[in-house]
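Student: Right after this note come the structures.
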Structure I
Amino acid sequence: MTEPPSPRNVDQGRQKIPLFSGVLPVLKYIALCFGAVVMIFPFFDMFLGALRTPAERLALPMVYWPHDPQWHNFMRVFTEIPMMSWFANSVIVTVTITAIQMVTSTMAGYALAKYRFFGSKTMLSAVLGAQMFPFFLLIIPMFFLLRFVPLAGGNDLFGQGGSGLLNSYSAMIIPFSVTWYGIFLMRQCFMTVPDEIIDAARIDGAGEFRIFATVVLPLVKPGLATLGIFVFIYHWNEAIWTMTVTRSAPELQTIPVGIYLMRGSFINQSTLSLQQAAVFVSVLPIMFVFLLLQRYYVRGLTAGSVKG
């Protein structure tokens with residue numbers, strides 16, 4: 001006859017449940033919701049600011065929620081200021097730079113990750129070292145390089161007499177055709193691709209470009225999406241270089257430059273709502289691109305952190 005289990009054995013067989021196992025998930029979601037509110041609040045405040053009347057802006061105590069929302073301010077953005085022209089310039093410049101950088105970064109990153117050639121380690125060191133220098137140090141040298149391009153913009157053979165490539169889309173795009181960070185990011189992504197896959201494709205008779213385009217590139221889609229998000233957001237908001245090279249060509253101004261210059265023309269309370277409406281409209285493409293590619297974002301950031 002078997003003996004009944006002792007209370008001690010029963011206690012040892014029970015699964016120990018952590019004391020805070022049910023509390024931690026709740027705290028995690030509370031923290032995430034709080035962070036989401038903190039991140040969204042500035043955009044929500046900007047949206048409400050675009051709907052306030054001048055009287056509500058000057059009222060004391062402050063009127064936070066508009067009693068008479070001025071929805072027509074979002075229409076004024078496209079009728080009273082050249083928003084469509086700014087928007088078109090921003091799309092042309094940003095999309096072109098993003099496409100070029102994705103091509104140059106992937107090709108250079110693939111070469112540094114999967115090929116061994118003379119000077120590859122030195123080139124990789126140069127890519128890493130170049131990231132230490134801020135873009136502001138290069139503004140003046142690049143300005144003069146574009147200004148004295150021979151046979152461009154009215155210049156003669158010696159680069160004199162005209163404006164060179166200034167006041168053109170080329171001046172806004174060419175300096176950003178290569179990004180050191182993009183090369184390093186894509187190199188890290190390509191390092192996660194096993195060499196055996198590439199060797200198998202070579203055995204099957206695939207050429208090097210076909211291997212790159214149809215075999216390796218689809219495996220690093222998260223990295224491509226992450227690079228595209230970074231490049232698009234940065235150059236959609238870039239203003240200093242664009243303002244520098246388009247001083248004599250206001251028709252080439254992008255949205256950030258136009259809104260910045262608009263602040264000097266509209267300095268009274270009656271037009272602050274129009275400014276905030278313009279800023280809110282300018283943010284919408286960035287939000288759309290991020291939401292479209294956000295599922296690849298985290299995977300792209302962690303690509304290359306774990307090997308094997």
Structure II
Amino acid sequence: MKIVVLDGYTENPGDLSWEGFENLGELVVYDRTPKEDVIARIGDADAVIVNKTPLSADVFAACPSITYVGVLATGYNVVDVKAAAERKIPVCNIPAYGTTAVAQMTFALLLEVCHHVAEHSDAVKRGEWSDNEDWCFWKYPLMELAGKTMGIIGFGRIGQAVGRLAKAFGMNVLAFNFSRSEKGKDIAEYVTWEELLAQADVISLHCPLFPETEGIINRETIAKMKDGVILINTSRGQLIREEDLAEALRSKKVYAAACDVVSTEPIRPDNPLLGCYNSILTPHIAWAPKESRQKLMDIAVDNLRAFMDGKTVNQVNREA
């Protein structure tokens with residue numbers, strides 16, 4: 001089998017091994033692939049592995065040798081799954097590699113809002129503590145989480161992991177999800193959309209991006225939130241209408257927003273959140289600890305091996 005990885009750098013910038021794929025066939029790995037080079041680089045490959053490189057219907061038409069597509073991520077919107085299905089090509093993703101890492105990052109962002117650790121460390125290194133008249137100082141209001149209410153939108157694996165952490169911090173946990181599970185009920189109180197917006201001190205987004213969830217955080221829904229709410233997004237940037245959130249940050253309706261994702265990535269210089277002093281923005285790294293990326297690599301290899309054995313797993317286009 002000929003295997004091509006079109007954009008392997010973010011998954012493996014050099015600290016992991018591609019050996020698992022090498023054991024399955026003839027492997028070629030590209031760090032990045034410009035759109036105009038996709039077809040040429042696929043060539044006569046049987047298996048195509050992508051992260052964010054688009055695979056359109058035109059690509060499938062031009063590359064009839066493709067029998068398998070593996071996505072190095074949970075989201076698979078970069079692949080025209082319908083076109084792949086029409087050609088009986090399974091598209092397989094990685095559904096559960098980053099649960100722990102994303103939940104941990106969610107609280108890293110929230111704790112930064114509460115304590116501004118980085119800014120206070122920088123202030124100390126600038127000499128502000130040495131020059132201070134008192135034995136301590138703080139540059140921002142500091143905040144305890146115990147007793148506050150965490151509202152989690154999307155209560156699957158990651159949402160539930162965040163809920164368990166919130167409970168460990170002494171928070172009350174509310175959840176909104178289209179389906180409810182007994183496991184989820186052990187962690188949080190399921191509430192309606194309106195109840196979550198009205199009651200939560202902190203709102204954390206963990207739902208997938210679908211047409212019905214795009215822009216769910218907007219001027220109208222923000223107006224229904226508590227004054228001074230904190231918003232955390234480690235899910236998908238398009239869940240938020242960023243102009244509306246920026247407006248709410250400037251008015252202090254939203255106390256702070258901490259986002260690991262934005263609507264267009266890399267972030268555009270004119271993104272309105274960049275101009276908000278009370279926003280924290282990180283470059284889509286919640287998924288990226290080495291341990292998490294190793295899990296991703298292992299599952300991606302297992303996916304391809306299962307396909308080769310005639311036992312396809314984690315297929316997102318079941319009609320193929």
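Throughout, read-outs are computed from the coordinates displayed, never taken from laboratory work. Here the structure is a predicted model, which is why all the values come from computation and not from measurement. Cβ atoms are built from the backbone, for glycine too; each structure is taken alone.
Student: Name the one structure among I, II that mean projected area of the Cα convex hull in nm², for residues 34-97 alone of 3.9 was derived from. Don't skip to the end; give the middle numbers.
Tutor: Numbers: I: 6.7; II: 3.9.
Value 3.9 for mean projected area of the Cα convex hull in nm², for residues 34-97 alone corresponds to II out of I, II.
Student: Moving to a separate point now. Among I, II, considering only relative contact order in percent (Cα under 8 Å, 6 or more apart), which has the greatest calculated value?
Tutor: Between I, II, the highest calculated value is found for I.
Student: Here's something else I'd like to know. Work out the source of 0.05 here, i.e. which of I, II gives that when FRET efficiency 1/(1 + (r/R0)^6) of positions 154 and 194 (r between Cβ atoms, R0 = 30 Å, to 0.05) is computed.
Tutor: I
Student: I've got another one for you. Supply the structure label, taken from I, II, corresponding to helix-only ellipticity at 222 nm (-39500 (n - 2.57) for each DSSP H run of 4 or more, over all residues; to 500) with the calculated value -20000.
Tutor: I
Student: Which one of I, II has distance in nm of label points 7 Å out along Cα→Cβ at positions 42 and 170, as calculated from the coordinates, equal to 3.7?
Tutor: This figure was derived from I.
Student: Moving to a separate point now. Looking at structures I, II, which one was Cα extents along the principal axes in Å calculated from, given that it came out as 69, 47, 35?
Tutor: It traces back to II.
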